[in-house]
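Structures incoming, each one as structure tokens.
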Structure P
Amino acid sequence: MILKENFRQGFYDVIKRQSVVIIVAVDTDALCTTMILSHLLKCDDVPYTIIAVDGWESIEQSLLDLQDQKTSIIMINCGATRSLSRIQLPPAATIYIIDSHRPFHIENMFENDQVNVLIDEQELEELRLPQPNEVIKDESDDDTDDDEEDEEQESSYEGRMEKIQRKAIKREEARLWERRRQNLLWTYYESTWNGAPSCVRLLELAAELNRTSAEMMWFAAVGLNSAFIDRLISIEMYTSICIDRMRPFIHKFSPRNIVNQGKQDDQLHISFGKELPLALYSHWDLYSAMMIDEYFSIKTKNWTQRGDVNIRHLLASLGITLAETRQKFEALSTEQRNVVTDILEKEIDSSFATFFAHLGYCAKLSAADLARGISVRMEMPKTKKSMDRFMCGTQLLRSSISGAKSHRFNIQQTFETVCQRTLLVSWKTMAAAINQSEIIPNGPYYLFSCTRPIDEEMIESRHFLYNTTNFMLRSFASMKKGRTAKPLIAMFPLTAEKQGWLVVTGVMPLATVYEDSLLKTCIGRAFERVKKMAPKLRITNDTFDSDVIQLKSEDRTKFIDCLQAIFEGSN
């Protein structure tokens, strides 16, 4: 069932009447959404339980464990893209889905009254949702067989012929209806994408309940930035959400004299302003941040032998000394930082702006940097239990609004170890792929098959996979004209217990990405068709992202051939 308006009455006023179970995906947006929702539940003294899940098997097991409970089950960033009717749901429970993945499964929208999907009404047009009678057959109308007694009474030849004709007409109508249904479902499921982050929807619900705060706005800001840095939403959608949906909260919680206020008290203040799209540059040195940045890396071709020379020439042309870029950015004087920032803003010509947290005398903290830190902590390593990783992300998020020195040290340590290492590995993977000519044309797509093991903690991280493959395709396209019209399929070998398996993902053609503000992708759909075409292939997809699968190494060649046939057939 669809809940598209009045979420306060149709959703929140209902769930607060009994205990709540929150089944949450282990990603940053889901974490931030859970933080906002749990705050609302605490205000109304509603008991709740949080269960962190990594995939569909975890969901099925969690629902089995809840079979005897009469409760409201809220699924955050999980559960919408597959039919929950085919899973054993707790009979006395009501399911609510808050998920940014698109499109939703038809059966969750129309067929199961126990399942409620929350969606903003303005999204329905983009979703291209078919009418229920176009895709769901009403069994009461299926009256192809007449009563046996009537059949015996039809003794005349004309009567029997008329009955045969009626049956033939109904069979033909059923066949045509099924064909139309398949065409509609094909169009509906053709592409996948991500809508606005779930945390923004929950922040708006909190506003309806008059329970917003600077902390809750900060949670939503971090979740929104995580969707952008993970390349789930475009800069156009990110900017639109900031302007159209976050503006009321910016006005409320971002006073103009925030700089002075931040040094007078220990209250949290949020500001919104322009920011360099350089990952972690304020917690690093500029040279390193620029080296692994997509814009500067591609401009200087710093993976080539002349890369270092090109960077030095660029810095000289910008009027930035090497000494300034080699120092830790925070060690530069305020005047130097302002000058360097202005120069780089003009060079990059970026419209990126983000949110900053100001807390007492602590340095301001960027929501984009924090989102990156939480993502790597929650997704690495997958060998840790999902609930442990979720709690690790929770601690980082709480640390960002706490003035305790040990808490801030935890964030800084994450930036300087895991985050920087992840960025460097991503750049090195891209550089090796270009230098060793590992990206090859394979008919309608480019194929990258990694021959060396990559850090086992990172290889199953969505954050790492999406950023690395996008970086790789853009760098590859920059080397020669005419490389923007094909997608890239990337394969990475797994190690340790999963040795002998590959992680496979893909990136849409750059020409498509430039034109599509929703970043729709058909890669996941292509993977599903391969699985149907060759059911003997050992393919697993237990994640909530359809464009990330695992493939047995021995089936690699067959998989590549099937994928090529599918892409060629769709052109």
Structure Q
Amino acid sequence: MGNTQPRMRWWGWGEDGNDGPVKPGAKVILSKHCGWPAGVDRPHVALEDVALPESGLTVGVRARLADTVGEEFVRDDRATRVSHAAGRSMPDLIRLRSGQLSHAPDAVLYPASAAEMDALLAVCAEESVAVVPFGGGTSVVGGIDAVRGEFAAVVSISLARLDSIIDIDEESLTATVQAGVFGPDLEDALQPRGFTLAHYPQSFEFSTVGGWVATRSAGQQSTGYGRIDENVDGLRCSTPSGPVELRTTPATAAGPNPRQLFVGSEGTLGIITEATLRIRRVPKAVQADSWFFPDFASGTAALREMEQSGLHLDIARLSDVNETAFGLAQLGSELQRKGVLAYLRARGFTTPCLLVVRYDGAASDVRSRRSQGRSIVRRHKGVNLGAVPETSWEKHRFSTPYLRDQLLREGMIVETMETSAPWSKVNDLHGTISAGIEKAMAERGTPAFVLCHVSHLYATGCSLYYTVFAKQEVGAEITQWKALKSAASDAIVAGGGTITHHHAVGTDHAPWLPAETGGLWLRMLRAAKAEVDPKGIMNPGKLMNGPDRL
């Protein structure tokens, strides 16, 4: 059994020792677009100063839970409650850093097996105790906030002790693993044997298989290797009404696919304890390319042609003009930045957009796809930069969230959001979302700097991923965030995008879910929940039962 302590520090992203100062170039460009609150230093409060709600767990109920998993694995000390109280959305971080936790679990439970999970949920149902599943704690949509709803008590159930690799079936190319296995540990088990899942969300270092499946996760290589929902062949889920076991099959015509009801269920139907995933052989060859385009539309046109031509890029990331400028501002030196800009101006690029791509596979296949891709990109006026920008991005791709913690400390807010849309709508939607955010923030007197990139490709469309910077409204940061989030979400829905491409629904996207799925589908989901969770104890206030406003 693994370490039961969360891998992330209680007040922010990741682990200590990885923070660094905001680069001077980033400060310059943020100062230009949204102003820089010079001299601000707002560190997080001390753990002992966090305001925790009183526990609603009675002595008798606590004793029943301890009888099920053992006294050692029912924990209600301050550090444990705080570290399981919230995810890592911007509102979560503001509450954690300020020490104002309006909700927190009354205890954290650590079952060691699927049978213990079944028994815990049975006890919680009998005692009307709300349950919030906890994997890595990386949700950025309020998906694991310890909301008790109508219940007197709420517990967090950690998957930390369900961390075994059950089977690697090399003949069938599947791996069966418990839900508490972290991304790096899975790859450490697969790669020495020549295999990979290649599922790399930005949260990879701190997120779990169960969390990926429960939130319908996509990774940075999902264009080539598939999203998690495409790679689940079987699963087991504990529910208050008993376990659901869905056998592993390569394909079936036995009615609607029940796996897909639990994939993306976000802990509202039960807790996934085990999954069987499709794996691949480690590619024998990997080649990268990087390009500048004269504008975002040229880049999206090239990506559309590449994807629809069957090139199946394994990584594709196209930054818009703002994100490209932000990246260039942080180059190693001002001389390097000016050199790149002069090179681009000489070719008529005044609004450059950077694309990085990667091809994985057999050597001959990679060479052929890369050659075809280069021909397509050049037809769309792309200028080649070689492999270095792509390999540099890969080297730092998991470290970006640390910058958000530092910016929060220095008086800025940082929010991310994503959508996907058909190719025919992408360019209009890209501009509409940015304009909506900029208008909402300007009206509050805190102008925003909005970045965007394409990160996932499909034959019919692609994703758009946004990062927003603005000065904090001191004392009104949550209200400011609500204005930002509402403006972006309204623009997404109006423009024909999905309310979330890979961050899940949680509480933050729930107000816009009816516009995407319709009321009848939500009633169908609630009917399914009523069957497996008749008392409604599972992750209250999320997904189909989320709030109708922020």
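See the values below:
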read-out	value
At a computed 97, 51, 34 (Cα extents along the principal axes in Å, for residues 55-302 alone), which of P, Q	P
Which of P, Q leads on distance in nm of label points 7 Å out along Cα→Cβ at positions 39 and 463, largest value	Q
Distance in nm of label points 7 Å out along Cα→Cβ at positions 167 and 423 - highest-scoring structure of P, Q	P
Top of P, Q by Kirkwood radius over Cα pairs in Å, largest first	P
Source structure (of P, Q) for helix-only ellipticity at 222 nm (-39500 (n - 2.57) for each DSSP H run of 4 or more, over all residues; to 500), computed value -11000	Q
FRET efficiency 1/(1 + (r/R0)^6) of positions 47 and 135 (r between Cβ atoms, R0 = 35 Å, to 0.05) from the coordinates reads 0.95; which among P, Q	Q
Structure with the greatest value (metric relative contact order in percent (Cα under 8 Å, 6 or more apart), set P, Q)	Q
Parent structure of the calculated result 4.5, given that distance in nm of label points 7 Å out along Cα→Cβ at positions 71 and 351 is the read-out and P, Q the choices	P
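No lab work stands behind these numbers, since they all come straight from the coordinates. Predicted model only: the values in this text are computed from it and were never measured. Cβ atoms are built from the backbone, for glycine too; each structure is taken alone.
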